[in-house]
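These notes open a run of structures that come right after.
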Structure 1
Amino acid sequence: MDILVLIGRILFSALFIASALGHLTQTRAMAGYAAAKGVPQAYAATLGSGVLILVGGLSVLLGIWADLGALLLVIFLVSTAVLMHAFWKETDPQARQLDMIQFQKDIGLAGAALMLFALISFAGDALGLTITGPLFNIS
């Protein structure tokens, strides 16, 4: 089971690490989009969210308090869904549909990250193939 969880951690975290690099290297462009969506202090929010998902993604990937990393990703995903993909505010049907898809994707990924948090926190040191054990214990 350890190798399957490791493969899952690699595949899952790759999305967030790549996204973090975009947040941190294309900050101005991404902040412009965030500002257009009504995010307050969009430049700082873009940088902060880039750091948040980089730390969360690396934590899950490397198995360093991977449960905490998964929670950081939940925070990012839920806030992004609500702030960036508020489909209920859109009047254009096509924009509404695109935002609804992105909202659902973010909420679905948040659910997966929450399950990962529970798995790692419950399995504890028995999970294996991690650098540290979990920070939380929910057993």
Structure 2
Amino acid sequence: MVEENRVTLRGMWSSMYSKRVELALRVKGIEYEYMEEDLMNKSMLLLRYNPVHKKVPVLVHNGKPVAESLVILEYIDETWKHNPRLLPEDPYERAKVGFWANFLHLQVFEALAVVFTSEGEVQERAIEQVHE
């Protein structure tokens, strides 16, 4: 039997996507259990909960998994309707927020990947890009 309103977040400490969901849960005041995943040795539960992408974050609410951070944010807002809202109620405004959140996240993530995997001038340009 699944405990009512049990929330578990399967994430990774270095995942910006996991941090996005952790922040949302805290902003909404939702109690949850955090389970750290080792992406080099993925748990059977992670593979079962996210069989397509096999990555974090995965929110498990009452035994039902929800994957992908922006999808999880929408789920949180629709399930726990109390304020503060995470996303605008208007569909167009919500779509704009989703676009910009994804755009900024990709820009920062890609620039940080270059920062950590390069040297010299390439790395310096990537650091400048992150600061911009």
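Bear in mind these aren't lab numbers, they're just calculated from the coordinates by the rules spelled out. Since the model is a prediction, treat every value here as computed from it, not as a measurement. Cβ atoms are built from the backbone, for glycine too; each structure is taken alone.
When distance in nm of label points 7 Å out along Cα→Cβ at positions 51 and 99 is calculated for each of structures 1, 2, structure 2 comes out greatest. Using the calculated result 4.4 for distance in nm of label points 7 Å out along Cα→Cβ at positions 35 and 123, pick out the matching structure from 1, 2. Derived from 1, not from the others.
Work out which structure the value 17.9 belongs to, where mean count of other Cβ atoms within 10 Å over residues 43-50 was derived from one of 1, 2. For mean count of other Cβ atoms within 10 Å over residues 43-50, the value 17.9 is produced by structure 1. Kindly point out which one of 1, 2 the value -26000 was derived from, the read-out being helix-only ellipticity at 222 nm (-39500 (n - 2.57) for each DSSP H run of 4 or more, over all residues; to 500). Structure 1 accounts for this read-out. Name the one structure among 1, 2 that Rg and Dmax of the Cα atoms in Å of 16.7, 57 was derived from. It must be structure 2, since only it matches.
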